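Heads up, there are several structures right after this.
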Structure I
Amino acid sequence: MSLPNLPGNHSSLVSHEARSCLPGCVSSRRRSWLFVPGLDSAAQRRGIASGADVLVADLEGLTAPEDRQAACIRAVDFMAECRQAGTVAAVRINALDHGGRSELEKIIEGGPDAVLTSQADAARHIEELDALLEACEERLKLPLGRTAIVPVLASPLAVVRMFDVLTASARIKAAVLAGERLGFALGMEHPDDATALRHIRSRFVLECTAAGCLAVDSAHAYRDAQSLEEDLAWVRGAGLKSKHAVSEDQVAALNRALSPSQ
């Protein structure tokens, strides 16, 4: 589903469901998000086979710097394979001044449904990415505004400025919370402790809802299946509808837990 590029903070002008729907993605199928290496075609195909609703080719954390240019070329085929499988195809690029600008110029050829960025500490970062996407869409004669922006909130500053960041562009359909990176930045004893991060996760869903975009909960490596199920019960209770899986092994549980009630 594609939305017009409305100016300013327009969360009151469209429904939350419409605002947060990624291109080509029906409302009930944004439950599970899985990040895969940008150059590992086998891992990407396992990701598709896992049943994840949204698959993200990660050019930042899961691709070595020397492999990023080749991964940009691979991304075009990756997106075609996702479309064939009915999976939303997204790509996380690096910061614009650290290779992201060049990456964007290449991966846009594949028509990603969304571009993710961890450079989300200020609204101006999103505005700059929005302008670059518009120029790319004009160059390729794509519908303006078709490519969603998904900020990855990975720093305390991004959390503090969350609402301003999330309302910086009409392209923002969703945001992802990078819980472990936040835990490290905060000096937590156990940075990947899902329970210890619940105060931030609760604020995240509140601010995403206020901004009119989908809150994608952070990924966690749970110690066992029971811990996963207990946290998913908290996720549902907190109003979260979508979650980042740490691996393909978690996808089925996420899809089952986050499917809308009949």
Structure II
Amino acid sequence: MRILILVALILFSFTKSQPGTDNPITDLIKMNLNGNVKSINKISYKIIVKSSGEFIKGKRGGKILGEGEFIIFNKKGNKISEFDNYDNRLALVYTYNYDDKENVIEKSIYEFDSIVKKGVFNYYKGTNDIEVNWINYRGDFEGKMVYNYDIKGKLNEMSSYDIDGSLYRKYSFKYDIKGNNIELYSYSKSERLVRSKNLTYYENGNIKTTHLKSYSVNNNILNETRNTYDYTYDNKENWITSINYRNGIPEYIIERKIEYFE
């Protein structure tokens, strides 16, 4: 089901969003960005570790991160479009449409210049739910995502459903007193725990560590990964370089060039 390609991209885009309000939280706030950001150009590099222990930037990209990402924001602090690069070419493009209150009402996805699908957002007044119906380029329904929020606007649960309406995957979230997502759990269609993710944060709100586990059908741990993140910052205190360590070994360098509105 192609809808699941989007799950990793969507997971944290709603974790600090109040659904269908007159004053929705902006993408800049969700992404922990300061100032009037106009665009971000992000490029990832695989790290090469020398025999001396020193490490340097290697080739662009990687199995997890891809090669790069370019995001354009409007002056209200929300994404207009995103561009992902793979294999030295533009692979995916995401565009967003908003209502007059800056709530997302439609997200379109293009792959190699051809539209793949679009998500239509439905906000249910009187509830804390958002339903996103995914429609492919032929106009056929492909499945839906349902987001459930608490009264503070924090995402409690996210579920993806197949074309026939059956549950495909479910996610649940927990937060610290600052509103940071510190626990994430992924469940199969039979609601068996598949993966978990624990996160810690620096004082400025950037992710410090992640601890990922995957589980067998008997709930035994199959794989376990611990990641840590070091940053350097620009004069607005937005990170411009991140070094990602996997189980203590440097794996990626991510660089961000940030442009601001004047």
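Name the one structure among I, II that distance in nm of label points 7 Å out along Cα→Cβ at positions 60 and 92 of 0.6 was derived from.
I
If distance in nm of label points 7 Å out along Cα→Cβ at positions 204 and 236 comes out at 1.3 when worked out from the coordinates, which of I, II was used?
II
Using the calculated result 4.1 for distance in nm of label points 7 Å out along Cα→Cβ at positions 156 and 252, pick out the matching structure from I, II.
Only one of I, II returns 4.1 for distance in nm of label points 7 Å out along Cα→Cβ at positions 156 and 252, namely I.
From which structure (I, II) was helix-only ellipticity at 222 nm (-39500 (n - 2.57) for each DSSP H run of 4 or more, over all residues; to 500) calculated, if the value obtained is -12500?
I
Have a look at I, II and say which one yields 15 for relative contact order in percent (Cα under 8 Å, 6 or more apart), as calculated.
II
Thinking of I, II, which structure, once FRET efficiency 1/(1 + (r/R0)^6) of positions 116 and 244 (r between Cβ atoms, R0 = 30 Å, to 0.05) is computed, gives back 0.60?
Values: I: 1.00; II: 0.60.
Answer by label: II.
Match the computed value 1, 5, 11, 15, 18, 19, 16, 9, 4, 1, 0, 0, 0 of P(r) over Cα pairs in 5 Å bins from 0, in percent to one of the structures I, II, and report its label.
Label of the originating structure: II.
Thinking only about FRET efficiency 1/(1 + (r/R0)^6) of positions 44 and 140 (r between Cβ atoms, R0 = 35 Å, to 0.05), which of I, II has the largest value?
I
FRET efficiency 1/(1 + (r/R0)^6) of positions 132 and 196 (r between Cβ atoms, R0 = 25 Å, to 0.05) computed as 0.10: which structure among I, II? Intermediate results must be reported in sequence, preceding the final value.
Numbers: I: 0.10; II: 0.55.
Answer by label: I.
Read-outs: derived from the displayed coordinates by stated rules, not from any lab. It should be emphasised that the depicted structure is a prediction, and the values quoted were computed from it without experimental measurement. Cβ atoms are built from the backbone, for glycine too; each structure is taken alone.
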